[in-house]
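What follows are several structures.
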Structure P
Amino acid sequence: MELYFSDKFFNAGITEIMNEAGEAVGRIDLRSAFGSSLDVYGPQGELRYTGKFRMMLNRWRVLDARENELGVLRPRFTLLSKKFEYDAGERGETALRLW
C-alpha cells in the first residue's frame, strides 16, 4: 500500500494521509515549525506513531504509541529528489522517496 501526504516544510500543523484512491487514512501532526517532533494518527484519530528528530545525528527516531522504538529514519539527499532510508533493526531497511 502506498501512502501520500504533502511536505509542509517549516510549517506546523495537521496534514491528511491519503491512500492510492485519495481517501484519508490518517493524519500527521507536525507539532513544531522546526520539525523536531510529529505524531501519526490512524483513521479514527488514535495515536499510532511518534517521530522525534535527533538534531546532532540528523535522523528521526520512530516510536509506537507506547514510546517503544521501532526504527530510525535517515535522509539520503540527492540532487533531484528527497530520499530516505528507514532502518527497522532486525526487520530490515527500506528506501523511501518523497514526491
Structure Q
Amino acid sequence: MRSRFCAFELHLTDYLINTWDKATRPGNIEFTPGLHWTKLVINGKKQGRKKDQQGWVTFIAYYQIGADQGCLHEKSFFKRNQDGNWQYVDGEIKNE
C-alpha cells in the first residue's frame, strides 16, 4: 500500500501496472498535472497476513494541487498473484 502511494507521487507507471491485478488493470495511467500526494494514513486492515491470499486496507491519502488540499478515503482490495506478491484489485471510495 505504501509503495503504491509513493509510486503515484513519483509517477512510476511501470511499478503501478506491475502491482495491479491483470483483471482490473487499466490500459494506461494518467496523472493529474500539479497534484502531489503528501501523506498516507492507514486506518485499518482485514486479513493480508503472510498466510492470507487476500486482504483489505482502509486508508486516507492526502493531496495538494496548487493551494488546494484534499483527501481520498478508500477501502482497497488486494490479492496475491501466482508468485505470492500482493496486487491491487479495486477499491471503494468512502465519503466523509
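Out of P, Q, which has the highest value for distance in nm of label points 7 Å out along Cα→Cβ at positions 57 and 81? Before the final figure, lay out the partial values.
Details: P: 2.7; Q: 1.6.
The structure with the largest value is P.
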Given -4000 for helix-only ellipticity at 222 nm (-39500 (n - 2.57) for each DSSP H run of 4 or more, over all residues; to 500), calculated: source structure among P, Q
Q
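Taking 13 as the value of relative contact order in percent (Cα under 8 Å, 6 or more apart) derived from one of the structures shown (P, Q), identify that structure. Don't jump to the answer; show the numbers that get you there.
Values: P: 13; Q: 23.
It must be structure P, since only it matches.
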Could you figure out which one of P, Q the value 43, 28, 18 for Cα extents along the principal axes in Å was computed from?
Q
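Where is distance in nm of label points 7 Å out along Cα→Cβ at positions 25 and 41 largest, in which of P, Q? Can you show the working numbers first?
Working: P: 1.8; Q: 3.3.
If we compare distance in nm of label points 7 Å out along Cα→Cβ at positions 25 and 41 over P, Q, the biggest value is for Q.
Bear in mind that the values in this text are calculations on the coordinates, not laboratory data. None of these values were measured; they are calculated from a predicted model. Cβ atoms are built from the backbone, for glycine too; each structure is taken alone.
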